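Engineer: So, here come the structures, one by one.
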Structure 1
Amino acid sequence: MPKPLNIAIIGAGLIGLSCADSLMRASGAGQIKITVFERRAAPMRGTSFCNSGMIHPSQSQSWANDDKRPDRADALTRAANHAVFDLALQSRALLQDNFKRLNLVDILERPKGCLQIYSDIQAAQQAQKNFDNFGVQSSILIDSVTTFGHPALMFPDDMSGNARLYGEALTDSLVSRGAIFIYEAEGLHLLPQNNGIVARLSPERPAMHLPPYFDHVIIAAGPQSSAIMARLGLSLQLEPIKGYAVNYARPDMDLPDVPVMDAASRSALTVFKDHIRVSGTWDKPDETYLLDRWRDIAPHLMEALGPPLLTWTGLRPVSRAGRPYISASSIPNLWVNTGHGHLGWTLCAGSGELMARMVLRGEADKRFIYAG
């Protein structure tokens, strides 16, 4: 019987957990051993911790490109946008299967769709034409509760759910299947060797029974991926773009049953089972702009909210290529899966599946190549 593959994954957010899950499901029993290293004390505590909850293939165009109209983008940008859209559709189908497998009833029972509001009906109509050209179905809607009286586009093929609950359920499933999680692994050192990659923790950590080397290592550490790659002499072009989230207790009033996005501020309001979350923006200095914007959009709702339950900030790993890096690197057996920007929840399952095919079957996908 061949020796099991030892595979290390750096990062226990949505992308790293999805890689672990896809690898374990694609391999036979006893053929693979997964070790997940996470610098925090638990999974889902970085970029994935407090996101907007939207699984939205409709928003597959990169926010790194200020002019997002497909008809005005250059050929490379259009190709990247369509590659991400295709991956988002595959990922959405995989996520639906995973929700059933993990029995995540709260997510399965949520109404489908996401909304995006605009300044006026003409802006909504123009946006609808652009989405039609991109292959995204939408309809125009104006409603006092659902869109707070603003013209909006409804994307019926989008979904939503609490990403953190999904990630924690997926972690439990991985542990039950034999995956090993090593937390507070800030001092992790990687050393490429001829037969694989050695991984060692800082001397201050208690002795860990790690394998002599890992056959493969996958870097899925979100915005920290660049620093990890740099220590190996590789350059990874990521921009860490700051976003915010503020949670409130859910008030007793009529509320939108699907997430509502604001095109102008790149933010959203999402109603979960027991709380409301206002989240997003693009590299603002603090949460003030986010909250002021939603006071303008939905003044009656924002006035009805009590004090915040949680205020949080995190960094999105934004690829300068306009699409994620899901690829081998120039170092043998070292892989990268990061750069998903605002689409980590949307793309996670598909990204994990693609990574598993690359590692286990030797497949490649030039659409997401990393050239370092």
Structure 2
Amino acid sequence: MSADDIRRRARFDRVRYANVWEDPGLLRVALEPAPGRRILSIASAGDNAFALLADGAEVVAADVSPAQIALVELKAAAVSALPRDEALAFLGVRPARNRAERFEALAERISLSARDFWRRRPQAIVRGVIHDGRFERYLRAFGRWVLPLVHGRSVREALMAPRTAEERAAFYDRVWNNRRWRWLFRLAMSRALLGRGGRDPEFFRYVEGPVGARLLERVGRALRTLPLDENPWLDYILHGNFTRALPYYLRPAPFERLRTRIAGLTLHLGSIEEAAALHGGSAGFDGFNLSDIFEYLDPPSCAGLYADLLRAAKPGARFAYWNMLAPRRAPPALAARVRPREDLAQPLFERDGAFFYSAFVAEECP
């Protein structure tokens, strides 16, 4: 399957991810965003592009989905135009009754296509756009309907309590990890249900083996080993919102830096390789945030995409991306042009707060 094939086979006319379910802390170390550096990024819901911008980089964010581009445009407008408390309320983190009116005030800051997209979805504006993703709806349903079948409210709330590493492992092993948890998690996160309700079935085309069991193993490792009291992804799953922990770009200091640097963001509706060719120019890129894009492609298509991106890479440029269910690395044919940075990637992966992934990959041009 080529990159064009995935655009034909999967649906990109709706918001699939209203938030980015990847840890920007890994990208901030791996890609070293700073003033004067240019980074090409998958747009998705914008959170990671915003984190790189907040650290000073110039960012080109690309996505084949008009819905995702419209979402990033609206988030960027809210960040640049509204005080932080009002932005949190408009986006959906905090309660608000005037989101429809606020949207009309922000509409002049976004493109006509984004404006039309959101005017066709007034209820998404009223609810708060960070809740409009298909994946978010699936996870809210999991938190609301499945987890109460596993544990009572007090146990669910206790999961995010501050603990030492030893205490976290003991809580998971002795309290949380019962038979019902394992069975219901594997069912809810199975290929069939997750593909039907959360992700597109086409995203599993190159995945082998049981999906739910593999995800259960990763989530179990995270719940046993990672600090959970300030984990925004777990917070959203448990509570249906960011009640205790915010995404990085919405925290006070990054938010204030981001709003002064939002002009450094360029959005591209189209593939990442198209964006590389169009926006690379003579300057090229110092870094590439590729999300888990290679999982959706067959190995020959991955090799072609990687070669396209290398044409826009500066000497010393770094590539950063995740593996979730399909293992992907730089193609062997390109070994002379890019080298693995496992020394960088593995320590970062061990602290990855977005716990669905099997690997974090960092690679570097000579």
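Engineer: Quick one: helix-only ellipticity at 222 nm (-39500 (n - 2.57) for each DSSP H run of 4 or more, over all residues; to 500) came out at -9500 when computed from one of 1, 2, so which one is it?
Structural biologist: Values: 1: -9500; 2: -13000.
Answer for the origin of the read-out: 1.
Engineer: Of the structures labelled 1, 2, one was used to calculate mean count of other Cβ atoms within 10 Å over residues 153-160, giving 22.0. Name it.
Structural biologist: 1
Engineer: Of the structures labelled 1, 2, which one yields 14.2 when mean count of other Cβ atoms within 10 Å over residues 145-152 is computed from its coordinates?
Structural biologist: Numbers: 1: 20.0; 2: 14.2.
The structure behind it is 2.
Rule-based calculations on the coordinates, nothing more; no lab input. Not measured: the values here are computed from a predicted model. Cβ atoms are built from the backbone, for glycine too; each structure is taken alone.
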